[in-house]
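Visitor: Listed below are the structures to be examined.
What follows is calculated from the coordinates using simple rules that are stated; it is not laboratory data. Here the structure is a predicted model, which is why all the values come from computation and not from measurement. Cβ atoms are built from the backbone, for glycine too; each structure is taken alone.
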Structure I
């Protein structure tokens, strides 16, 4: 029997097993629905639909990937190399894999991450959805997470206090137990307080990674950021303007009023802001939510630069989407 025939038979058997598993899952969901559970309740039983399960093999699998990337990568990574490496562990989309590939290539100096804006809203059991947790839990990073909502801060403290790789980072004084890595800081972030807060809470002036995601308020904060000089910056952008407009929505009251926005600044506006500060665009996530900027001295000779136009022209979906998808900014947006 040829290898091809054997492989074909094995594939057929695997497909039959997959079909049987799918049928059992559907049968199980039907039973639950008949018992009066809503579709949201049923979705909570599936780790694919709700963030209620962490695979114990994640760290080992990721480190195998890192080893492979380290020994089989070109000297200069193209944006597509980074995007193709994307996967989701704790991130909303594929940012975890992209960040891992990026730091495998450029290296780390302090493994410190600062993230502004984070939550556990996609989990019934308090598992964070952000870009820092995978690095903190699976790769020995430390950091500070800022979040305004008290409930979300408490959920994250509870999670990190009980996760095997972070639960030992605590101390007790005056009868109180405090966890110091990651530090969870409940605080509203503004252009006026960003530098003071970072200097007070963050021991690294050049953290490896800085992430900001505060719907509608991040651009003004980044305009005023001067206290630290991160090696990598990740920001959210509004994709529906493509690269055609360099615009910012400064009034947070307008955010997502007319459509579900992915950001309050276009990709072109972010590039215009960060390039003079010494950062180049090196990648965007597959879903075109997050943009990855790397400091020029770090990226030089290691990462190719991505233009906002190329980010859309090279995208398998957004390069071919109907032109009606793209928007013209209204008067709630300002040219930058």
Structure II
């Protein structure tokens, strides 16, 4: 299915945060527009994949064979997991360490928390992903529609988390109201999203690794996320723009994307991400890609290499961590990581 298939796309004239229809242009990628809300300031993808076609966009999002025990241990040693745990345990009393993670993906963080003594549960909308998590970790996930009013077993929860989920959500205010309904009185919500105000995003533009067009549809800053939470009955208790994995990873990925774009005139993430055989790659101004659209083949989507010079890779890898720490120290890091409590 090609990008110029009108049935694939829909426009979004109303902001999903504040419902304003006033907006200003905020750039374009592959000919698809971004809008900045004139009222609340949040940036959204104005031309997005139609809601009834999302199953095509996320087909095969977590492909691959099950890891070996040694590989799984390596994955669970991801430094972002210890970072999240430390933030959670600073805000949650020992007797309330029961968490429900929305959009838990491969389930690795839940497995990590369980090893740390937490009671865990989670959700995924894709049944195949839920089967994978059950097989790998023995954790049975909820696959119902939380935004539609369905309630997972065990609700209400003392803690709900969603990491790199909200930027995918088409109706963020509605989603947060549903999440609030599932939280205990005084319950804690832990959110992490890409930071649209990050220094890396400002410097690399369309090569920003967290742009992830067209999966990401809302782009938050510390200010706009805090305002959304306030509108929906949450009080922010703690916020940071640092993450020990996403920080260096975003800096490195964005820099290498920029190098790739300079060499080829193309934005590499339109080739390399799952589901993006639905669209053509292209430059920020919407010029056509040198790659033609391909039929949907989820098994092949993660196998498309993005070639980058080895020297550039070595230089970027050496500099990514200190640069990521520096931008986070200035409050302009790769993520917006927020702990909020039901007000």
Structure III
């Protein structure tokens, strides 16, 4: 049955918004009137979503309904309902009714309507690429084919939660050095542009030989005050040039390769990307996705383009018949531990774990 979003006026003059099921827009209005509501606007949910998408493309970009944390919570709730034996259509109806935000309610209602019309759940999710990634859709599709959607949803929720926890740890590890560096730069600029000029005349009038560091500080202060605008223009030009270069894949791949060689940030980036690749590959393999398709999807989760290129090269080797462990071992940007665990998994027949 089609789903409609409505805006109506109650007997007390309050405006109410929500969604309901009806055979037609006329039937939806009649249903609202039977509830002592005056319909102001009744639209099919799918049409409203398309209108929002077009307005977002012509104006400012439409915000996502699900953030990363909200998506993991929603997936966990859906997994619990489906695992308890509730049919998917009823589980989606329950989540739609419990949704607090209208955009989330409308999105879930749209998914329910498409599933109720006979579409596979994965196909319904694929109609909303801004909300559900290709990996999310692939895992759901594999769960539907295996007939164990509840277990697959549980694994998907676990993976989303682990990704959020890992991301939070990495942000926490990088936040303190970034703050310290920023404070240090601000203090140096304050000293050079304000404090040093105030006391410079005291040093210059003493007629004594000044230490080299003091001479350098005074010279730097004079240079910034006299030619600071040139430095500002140089920074702007450098930023513009970096933006143009960043749009080229060849530059970004070289930059990402160089980034991996940095002492601290490079190690964090390598660890994060390797963990993301391994967890995605394991989840897809456990869900029954073919290894070549799982490798392709896992490689697309890598934010570092140099490591993504290595993963795609490994995919080519596996497609040609090489074992996964041997293919990963040839790519030095991946930690050796990843290839070792892949070899153990292949030998024991438990690669997904």
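Visitor: Supply the structure label, taken from I, II, III, corresponding to relative contact order in percent (Cα under 8 Å, 6 or more apart) with the calculated value 11.
Guide: Here the read-out was taken from III.
Visitor: I've got another one for you. Figure out for me which of the structures I, II, III the number -0.63, -0.83, -1.01, -1.28 belongs to, where log10 I(q)/I(0) by the Debye sum over Cα atoms at q = 0.08, 0.10, 0.12, 0.15 Å⁻¹ was derived from the coordinates.
Guide: Label of the originating structure: III.
Visitor: Of the structures labelled I, II, III, which one yields 4.2 when distance in nm of label points 7 Å out along Cα→Cβ at positions 115 and 179 is computed from its coordinates?
Guide: Attributed to the structure labelled III.
Visitor: Can you spot which of I, II, III the value 0.10 was calculated from, given it is FRET efficiency 1/(1 + (r/R0)^6) of positions 11 and 243 (r between Cβ atoms, R0 = 41 Å, to 0.05)?
Guide: The read-out comes from structure III.
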